[in-house]
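Got some structures for you, see below.
Just so you know, all these numbers are worked out from the coordinates, no wet-lab data involved. These numbers come from a predicted model, not from an experiment. Cβ atoms are built from the backbone, for glycine too; each structure is taken alone.
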Structure I
Amino acid sequence: MVNLSNIRVAFGERIIFNKEDFLLRPGDKVGLVGPNGAGKTTLFKVICGMEKPDEGTVSTDPGTVIGYFSQEVGEMSGRSALEEVLAGAGRVYDLGREMTGLEHRMSDGDGPGLTDAEMDGYGALQMEFQRRNGYDLENRAEAILTGLGIGKDRFHLPVESFSGGWKMRIALARILLLDPDVLLMDEPTNHLDLESIVWLEEWLAAFKGDLVMTSHDREFMTRICGRTIEVAAGAITTYAGDYDFYVRERAVRREQLIASQKRQAAMLAKEEEFIARFGARASHAAQVQSRVKTIEKIERIVIPPDPREMKVRFAPVARSGDIVVRMEDLSKSWPLPDGSLQPVFHGLTGVVKRHDKIAVTGINGAGKSTLLKIVTGQAEASDGSCTMGAGVRTGYFSQYSTDILIPGRTVFQEVAERMPKAGEGVIKNVLGAFQFSGDDVYKKVAVLSGGEKSRVMLACILARPVNFLVLDEPTNHLDIASREVLLEALREFDGTLMIVSHDRYFLRHLSKRVFEIDHGSLRVYEGGYSDYLSKTA
């Protein structure tokens, strides 16, 4: 059990928590929500002891092991991927290394061997190692790495050879292998594909310890967490239900708070009117003073601001032809260093029609992103044809679109470059829709976060009137609120859409058709993503 009582945390004059409580009960699976910068990461650090509150107490049951997965991977070097994960097992890993050292001495015929005390110590180590499932440690590490998309052929590669996203998976595997009593997870689904997300979801559902996590994936969090805790405006507020319950209950509580504030304002106005009316009369002096003291003691009800969200509205689009894209026997292979070809898919045939909203699905590596690149002219097909229809104007967003942003430019300059005839007010209105206002529009691209860069790139696409949107993981780095506003805008978009996303909630509420790339070929499913899942089990 973890209990934070009456904690206060402040950085200078900025108060993060003001005498707040937090209780984590045995078996709890808690979704931690709140706007960016509200203090979710600070709460994690307080729970695991990385930061101390200015006031209040933090207590945990004796012997509690806390594991914390954050977005800060830290330095990884000098080990293979498998060794790096095994090293995260803490005490079990240390026991194994200690036992291995003693075993080497026992097998060394020329050495002095072990003393009786060391043999007794080895026996004790063996018992603890067995009790902690140490003999199954390597098998579990391999299973976790495989579940997170790192196959056997990469177990023994040096960690330095992995990109930042894959290092995040290795860091996540370390924490899962630790199997702590309390698991703290800050955005564990970042950098994961859909297959890995589903695997992690099943792992966490079976996890026996306590869990507190943040996630931008609404469906992922709703499936796992039965309780929700909101961090906002210096307060920690508990909701006795999943994320969907939290959304409904928060709206009800806000309405109640607004009603209470109105009643309080009416009462205070009445008291102040009495004071103003009779303040100068000696006969009412006692009553006036009493009421002055009373209203001075009343704590004013403050309505916390709504989370700052994008408000995206696509302008009306020019009509395209009824056939937007026609694919016939489309094939793609990538050249390998040895001169051979690696096939991605073959014989893809299908039609994208005007007003389609198509989810492109398939396992990791099936060629989803490659197909979008061919459709948008970013890559050439190896065989077959991909023909664009009449009057089609395409906007393309990829996972790497933000790489084309120029670090030395400001946010304003990036969008203005794509709207050469627009006035300053029009450009700022577009940026305002994506949460950039005031001095934010003059920030350099170089200092932006991943989420801010994604929003700039989406704004750049919006700046050009298009009737065919092709989006490859557009929700990466966006929080839940921003994802849902973007979702609503895309649902109202009057053009045609093809999208790849690992956000299942997003796909369920957006797609009307599904193109699945399966074993190199294309299967078309009429109906939305939920229909597709039911048909394919």
Structure II
Amino acid sequence: MPSAAEQKPPLRIGVMVNGFSLASWEALILRQIEASAFSELALFVVNDETPPPRSRRDRLRGNRSLIAYKLYKRVDQRVFGAGGTDASAAVDVDAEFAAVPRLSTVPLAPRRFEHRFDAETIAAIRAADLDVLLRFGFNIIRGEILDAARYGVWSFHHGDNRHYRGTPPFFWEMYEGNPVSGTILQRLTDELDGGGVLYRSWSSTHPVSLHRGRDRAFWKSAHFVIRRLRELHEHGWERLEALPEYRETCAYDKPIYRSPTNRQMLRFLIRIGRGIAARRLRRLIAREQWFLAYRRRRDGSPLDGGFLEGFEEITPPADRYYADPFVLGDHLLFEEFRHADGKGVISCLPLPVTAAPEPARVVLQRDHHLSYPFAFAWRGQAYMVPETSAAQTIELFRAERLPDRWVRERVLMTGVDACDTTIFDDGELLWMFTAIAMPGAAPTDELFVFWATAPDAAWTAHPMNPVVSDVRRARPAGRIFRNGADVLRPAQDCAGRYGSAIVLHRIDVLTTTDYRETVLGRMDPDRRNGVIATHTYDAGERYEVIDGLRARRRLRPFSRARS
């Protein structure tokens, strides 16, 4: 028997466009709508106005004032866009969606950059009985059009609207050295950028390339609309209206950003040029190396005390690094990456580690890269879920003999770019937490949750997925554990750089229909001790383990050793 959601008619979606040459990420949204069982494209509202001609003098003046920015974009695209899928690349969708009805209109323009619509156009849109209008074209829209669809006009703002308004998207975050760049999907109102936020997400700001940072954010945001449409169809508008971000107020006290002038671009290019030179010099004289540390487990939160306080460090040989430590009994499992091999394996050391540690034993290796050996016991059996994102899988291994004989029990998921999968047993269900990257997006931004009754059973996706969409706290950073009555989840802060810090959360609600968590604090690396990053923490019955990153000086600074 079909579910209540399946019995509902599909949502009718209209799209406002300036034409049928759309950005690739916008075209993907339309294809998702058409492919779904709960939504359909019902109308294109096409902007038929003729742009006013610009004089030759105005064109020359505009080109001269922005020549540095345009040159930067061209070089940036050539350097960082090679071999990738360009989210901004134009796609002609005219023939692909030829069967969708079209309404051409010339908008009214009572003010510069503002569009309103005559009564005839409004009546025609209302007659289409739309649930949602998506704005992919036109200028700032105001007036009756905002209520012409049942649930309003939805529009993207690439930039956190509380801090960045204007153009170009994501540039000023780079210019000002902001480590995160926001994106929102909002329901528009007459107040500029004051509508209810339907989706808010944060990405890491690329330090050099506007194209690279923008491309990843565009591909990620291409999935926001279909996620919210699914919720709207299954649960009604009340579900979206109850979102915390939808009800928040949005104050803005900064100027509207414009395209950077040649003088601003000169300052920007000098700064990033210095940054590139400094990074290359550091790589010549030093190699960054991940190391491990352990200590006897203490009572209380891992936030108590200073970073590495009471820990014994385990430094790997110079030709490799150790990272992603996990405790299973008195065994320490971790990723061992040998630079000569170019891929990681899962290795093991006994705990406690002796003053003259024995060489690490390789306990699992594959043809592809392995890392993050999440190990756990369930009903007397030891299992491991190492990261196998290089194979686009999530795989479950069972221990035939601890710690060195593991057999693959089952492939839990395929066709997923999933990182740092972590299993939590709440006594009734098993919960899988994993960072999944949408095609073209970064693997650090979004946390997905699944549940099952056994490790090798079918895993069901949580209806709120992704439960976190924030590069500062999405990607798992170790085992979920109990501290008294609290359930704590470590996560990585990957804004600015990979492994900036470990952020500790308290899971407040974890059910098959709801998820909520609260940030408790951070475990920042101790730069006074030369540690520049940390991204995995685990606590077993007897031991706590953590990793860190240091720059290790090369013996021959200007050799061509691989890094």
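Structural remarks
- At a computed 0.10 (FRET efficiency 1/(1 + (r/R0)^6) of positions 148 and 452 (r between Cβ atoms, R0 = 30 Å, to 0.05)), which of I, II: II
- Highest-scoring label, criterion being Rg/Rh (Cα atoms, Kirkwood Rh), among I, II: I
- Structure from which 0.00 was derived, FRET efficiency 1/(1 + (r/R0)^6) of positions 220 and 276 (r between Cβ atoms, R0 = 25 Å, to 0.05), options I, II: I
- If helix-only ellipticity at 222 nm (-39500 (n - 2.57) for each DSSP H run of 4 or more, over all residues; to 500) is computed and equals -6000, the structure in I, II: II
- Answer label among I, II for the case where FRET efficiency 1/(1 + (r/R0)^6) of positions 180 and 420 (r between Cβ atoms, R0 = 30 Å, to 0.05), calculated from the coordinates, equals 0.05: I
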